[in-house]
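As C-alpha cells, here come the structures.
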Structure 1
Amino acid sequence: MSFAHNVKIPRERIGALIGKSGKVKQDIEKRCGVAIEIDSENGDALITGDKPVEQMEIFKAIEIISAIGRGFSPQRAMRLMEGEEAFQQIDLRDYAGKSPSALERVKGRIIGEAGKSRRTIEDLTGASISVYGHTVGIIGAYHEIKLATDAITMLCKGSMHKSVYNMLQEARRREKMDKMRLWEDSNTANMEREED
C-alpha cells in the first residue's frame, strides 16, 4: 500500500528536522519505515511509504515531524516512539485572540520566570512541553497530556500558578493512591488463590 502525507513546518525548524548531515531525517525514516522529502523553500515535509502497513509507523512519523516543527528538539520528539506516547498541540490564539500582547502574556504565564512554570508542569505531569509561536506542544501518555492540557488551559484562563500546581499535585496523589489500591487488590487476590 502506498501512502503520502504532507506536514507543514516553520522554515526555521527545517534544520532541526534534517539534523547534522541529515542524521535526524534518516533516523525518523529508519525507525518509522518511511521516506521523507523536505522542501525547505515552503516548509513542506512529504512523508511517503510503500511498504506493508505493519512495517510502517506512519502516524508516529507525522507526530515526530509535527513535534519538531512545534519547537521540540529531535531527541525529545523521539519520545513519541515509546509505547503509548502521543503528541498534541494547543492553539493559544483560542485564549489570547488576535492581540500579540495578549499572546505574549499567555505564553509568559505558561513558561514562567526562567522557564520555571513549564518545568513544574512537566515535573508534575510527566509530559514534555514546548511553547513555540502561537502553540503549546505536549508529548506524553494520554493521562499526562490530559493533565498538562488542563494545567495550561487553567493558566490561559487566568488561574493562579499556585492553584494550578495544587490541582496537579492532587491528581498525582490520587494516581498514586489508585496504583497502591490496584497493587493491594492484586496481592489480596493472589493470596486468596494460594489459599484455595
Structure 2
Amino acid sequence: MIITPAEPHDVSKLLAFREEAAAWLRDLGSDQWSRPYPADKLLATIEAGTVFMLRDGHTTAGTVTLTPEAEEGLWTEEELAEPSMFINKLTVAREYAGQDLGGRLLDWVGDRAHRAGARWIRLDAWTTNERLQRYYLDHGFTYVRTVHEGTAVNGGPRVSGWLARRLARPADCGFTDRTPAPARLADAA
C-alpha cells in the first residue's frame, strides 16, 4: 500500500468515505459525522496539502488529515507553544476493517510529524464516542481533557472536544510513502 497526497479529484471519494463511516457509526449508535461535510472546505484542505490517501492499487483504503494548525478553542497557549501537528478525519474503508490500518496510519502520522520537528501529535475526538476514545488510548495516546464549552462552526455545541496526544516519533508503518518531505514547523527546535 502507498500513501500519497490527496488530489482535487479525490473530493467525491473522500465525501463518500465520510458517508460510509457515518453510516457505520450510526449503526453503532453514534451521531458522529451525521452532518454533511462541505465539499469546498474539503477541497481547501486538499489544496493546502494536508490530506493524505492510503491506496491499495486503485482502491482507497484509508485517509488522514495532518495539519500544523489546531482547531480554535481546543488547546491552551502553553500546549500550542509546543511543536505539534494535529490529526483529523482518520478514516479506513470498511472493507479494510480489522487490519489495524488506522493504527499504522497513526504511526505514519507520528513519523511525519517527527520529521517536521513536532514533539506531539494531537487530536480531538467525538466527545460521546467512547469506543473511538478507547481506540486512541489503545494506540498510545494519552487523554488530556474534554472541552465542552464553545460552539462549533455551525453554531451548535462543540461535539468533538475529547483531547489526546502522543509523542511524535520515528516509525516504520510498512507503507510506501509517496508524499513530499514535510515542511519543518516554524516553532520546531
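Each value in this text was obtained by applying a stated rule to the coordinates, not by laboratory testing. Quantities reported herein were computed from a predicted structural model and do not represent experimental measurements. Cβ atoms are built from the backbone, for glycine too; each structure is taken alone.
If helix-only ellipticity at 222 nm (-39500 (n - 2.57) for each DSSP H run of 4 or more, over all residues; to 500) is computed to be -9000, which of 1, 2 is the source?
2
Rank structures 1, 2 by FRET efficiency 1/(1 + (r/R0)^6) of positions 54 and 174 (r between Cβ atoms, R0 = 30 Å, to 0.05) and report only the one at the top, that is, the highest.
Checked 1, 2; max of FRET efficiency 1/(1 + (r/R0)^6) of positions 54 and 174 (r between Cβ atoms, R0 = 30 Å, to 0.05) sits with 2.
If you work out distance in nm of label points 7 Å out along Cα→Cβ at positions 110 and 134 for 1, 2, which one comes out largest?
Numbers: 1: 1.3; 2: 2.1.
Top value of distance in nm of label points 7 Å out along Cα→Cβ at positions 110 and 134, among 1, 2, belongs to structure 2.
Quick one: relative contact order in percent (Cα under 8 Å, 6 or more apart) came out at 16 when computed from one of 1, 2, so which one is it? Walk me through the numbers on the way to the answer.
Details: 1: 16; 2: 23.
Of the options listed, only 1 reproduces it.
Of structures 1, 2, which gives 0.93 when Rg/Rh (Cα atoms, Kirkwood Rh) is computed from the coordinates?
2
If distance in nm of label points 7 Å out along Cα→Cβ at positions 46 and 78 is computed to be 4.1, which of 1, 2 is the source?
Going label by label, the one that fits is 2.
Any idea which of 1, 2 comes out highest on distance in nm of label points 7 Å out along Cα→Cβ at positions 14 and 94?
1
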